[in-house]
Structure 1
Amino acid sequence: MWDNRIIVIGSGAAGLMAAIHAAEAGSVALITDGPLGRSNSIMAQGGLQLPRPGEAALRSFEDDIRRSARDQVDAERVRTFVENVDTTISELVEWGLDLDRDERGDIVRRSAGGLSEPRIVSVRDQIGPAIMKVLRKVVESCPVEIREHTTVVDLRPIDGGIEVVVRERDGNVKTLRARAVVCCTGGTAHREAVRLAQPTTNPANRNHELFDVLRGLGLPLIQEDYFQYQPFGIVETWGVEGGKCVPESIVNFPVRLLDRERRDIGEIRRDRYDLTHLMFELAEQGRAVELGDGRRGFWLTLSDLDEATIAATFPKVHHFQQRAGALGQDILVYPFLHYYLGGFRTGPRGATEIPGLYLAGEMVGGLHGRNRLMGNGITDSLVHGAIAGKAAREYVARNRN
């Protein structure tokens with residue numbers, strides 16, 4: 001009767017982690033609408049949030065999340081997240097994630113807007129590709145059936161399980177049955193950017209399709225209209241699918257934001273919510289550089305940094321400047337729509353109101369509130385992907401009949 005004990009939908013960071021941790025249940029399938037690992041996760045640049053050891057550091061992390069979110073969070077979800085970050089990242093390191101380290105071999109932690117202490121760990125500005133390479137290798141070694149180029153077109157509860165209707169690469173439509181399903185197909189930021197005709201860091205995707213299916217099942221949403229902007233979108237890539245940005249960890253170096261008259265606009269270590277709203281307000285006041293084609297921005301003073309520093313710490317940014325013939329120059333930046341902050345309401349381990357249905361990643365609300373701290377997006381996907389995979393495995397073990 002059952003095609004699989006567990007089906008995981010999506011092969012970004014959350015989906016791969018869920019599949020890895022569900023694998024012990026046996027008969028686990030991973031469904032992805034493209035090749036394995038193609039997702040927004042691979043585009044992550046900034047890093048992960050990793051607090052230092054000790055209870056005080058965990059509470060500081062939790063306080064930063066609450067303050068950044070303007071206290072609009074699910075307290076239990078935040079606590080679960082904070083208490084599982086170290087275990088999750090330690091697991092990735094054990095699997096081969098090679099984080100930046102100093103000359104003594106200690107993990108380098110950097111600051112970012114809204115952080116009370118340095119907590120960002122990374123692999124230069126290429127944390128997404130590094131993580132996804134590790135996760136793909138691990139999931140391919142697990143007893144998981146990988147179904148690539150397969151699109152989920154419907155999902156519905158049945159007695160004792162869930163039906164998943166898929167369209168395969170050849171166009172054939174099949175119905176699969178599973179005891180439990182973990183959905184990890186991302187948020188709706190790209191659709192929102194298209195709706196508003198705004199620049200975005202998100203490449204074209206179909207994340208909204210399964211999101212709408214789940215909404216149709218009556219799953220409750222939280223903070224449905226909350227979206228976030230990344231303040232340092234590179235204006236030259238405005239209008240390009242998946243516009244590029246400068247990681248916010250650039251604020252660890254002596255850079256400034258300047259208006260059209262080359263005046264400093266103020267403190268740039270503030271959190272994303274405050275900084276992007278400041279930039280929007282100043283643009284409305286006429287202080288942004290206007291390119292005459294609808295694009296605008298502020299000068300990020302990369303000219304204050306030597307080329308070797310940019311090349312070593314931000315190779316993607318260095319490569320972009322090199323291709324643009326702009327090495328040693330300032331770069332024009334503006335907030336790009338970046339991330340969906342709202343989403344479905346679940347329990348702290350991803351359980352929904354439908355027995356056997358779990359969610360993880362950007363499609364779930366309650367962790368970030370009004371504003372997400374840099375690095376907490378992919379960290380959220382990793383932590384809650386692992387938790388949801390374990391929860392689905394335990395659910396199946398309890399309901400074997």
Structure 2
Amino acid sequence: MLRESLLPYSLRSGEVVPHFLGAADAPWLRALFDEFDRCVGRPQRDLDQRLSAPLSPPTPLGKWRLASEVLKRIVAHKATPPLKRKQTPRQARALLFGAAAHATLEISVWQTVATELKVSTEELSALLFADVPCEQKVAALPTELSLEELSLRANLALAQALLFRSSHVHISLYGNARAIVRHAHLRGLLCTVHASSQSESAELEISGPLALFHRTLLYGKTLSELLPLLAWCSRFRLRAECQLKSGGYALRLGSGDPIFPSIEPRRFDSKLEANFARDFARATLDWDLVREPEPIAAGRSLIFPDFELRHRNHPAKSWLLEIVGFWTPAYLDKKLAQYRAAKIERLILCIDENLACAASELPGHAHILRFRRRIDPQAVLSVIQ
């Protein structure tokens with residue numbers, strides 16, 4: 001995680017405002033790319049010396065430091081692989097310095113040690129200090145890396161570093177909330193989820209790393225992994241209480257902030273859902289299938305329906321559709337109890353014929369469609385029309 005001295009931000013009225021990179025920063029980012037290109041194959045210390053101060057064109061110092069550090073970390077992942085043999089720099093130094101203590105000709109020492117390690121003298125020279133960071137050779141930039149992507153990655157690193165210093169995080173999620181909630185639970189974040197009283201959103205309350213007494217580094221990294229996933233929500237709002245060297249400040253992030261998104265979360269939980277989404281889309285042009293609609297309050301818990309069926313010309317005529325396929329008795333009991341408590345109008349439950357569900361167990365207000373292996377989109381359309 002980035003140290004605070006690398007974070008460009010300002011403090012205003014009790015809030016920390018990150019200085020994100022944008023299109024206006026492209027000229028000096030190009031200069032930064034050029035500096036990396038000219039130092040390819042040179043020791044890292046040469047690049048560090050070149051990057052110690054911004055070059056022309058005029059560059060904001062804080063952003064320059066941030067982008068330089070992020071770019072160095074990207075290049076580190078593209079570093080030249082070590083020799084296939086198992087020689088280590090420590091072994092090479094021990095042999096070379098030991099031989100030098102008893103030899104008179106430097107050339108013969110290099111040749112003798114290189115022969116013993118079964119490498120060339122050039123490979124021995126590269127291996128000798130390969131474990132010293134400042135002596136490692138600068139690798140070439142990834143050819144697919146653009147100025148725009150570097151900007152987004154730097155912005156993400158900035159936001160994650162501030163979130164890493166939080167004691168409490170509140171997130172309002174609109175659309176695709178289930179993927180975020182699932183990730184938070186699977187990764188062991190201390191969070192609670194509830195419905196908003198003012199809007200159709202899922203509200204997450206998460207304890208930040210600074211609220212814990214141990215393992216704050218691991219927990220903080222796990223929390224920061226949640227941030228790029230938020231870009232896949234329809235909308236989100238995040239508020240965190242951050243503890244910086246100068247005191248505590250509020251951090252606010254939301255949809256539209258230029259941060260690098262994660263890879264797209266899995267759209268469907270099963271092949272059955274994916275096939276139904278494809279078949280339904282082909283069967284009608286009047287109804288749209290909305291994946292991961294807004295969560296529904298059911299008592300003290302939330303229901304995350306699989307789909308919303310929304311008429312293109314009459315959005316108010318929407319239906320919710322839930323597929324009950326793979327199951328355990330406890331899961332099925334909980335799922336049906338939630339839908340009975342929610343008393344949702346215009347609800348379709350698609351239930352696998354292999355499930356032993358008695359009519360008395362099903363929500364009385366729901367339309368039940370039994371299926372075997374495949375859900376017939378025409379049967380769904382006959383219900384909603």
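Every number in this text was worked out from the coordinates using simple rules, so none of it is lab data. As the structure is a computational prediction, the values presented were derived from the model and not from experiment. Cβ atoms are built from the backbone, for glycine too; each structure is taken alone.
See the values below:
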read-out: Highest-scoring label, criterion being relative contact order in percent (Cα under 8 Å, 6 or more apart), among 1, 2; value: 1
read-out: Which entry (1, 2) yields the derived value 0.00 for FRET efficiency 1/(1 + (r/R0)^6) of positions 91 and 283 (r between Cβ atoms, R0 = 35 Å, to 0.05); value: 2
read-out: When Kirkwood radius over Cα pairs in Å is computed for each of 1, 2, the largest belongs to; value: 2
read-out: Which entry (1, 2) yields the derived value 1.7 for distance in nm of label points 7 Å out along Cα→Cβ at positions 123 and 203; value: 1
read-out: At a computed 20, 26, 28, 25, 2 (P(r) over Cα pairs in 10 Å bins from 0, in percent, for residues 27-74 alone), which of 1, 2; value: 1
read-out: Highest-scoring label, criterion being FRET efficiency 1/(1 + (r/R0)^6) of positions 235 and 371 (r between Cβ atoms, R0 = 35 Å, to 0.05), among 1, 2; value: 1
read-out: Highest-scoring label, criterion being distance in nm of label points 7 Å out along Cα→Cβ at positions 243 and 267, among 1, 2; value: 2
read-out: Comparison of 1, 2 - label where distance in nm of label points 7 Å out along Cα→Cβ at positions 99 and 147 is highest; value: 2
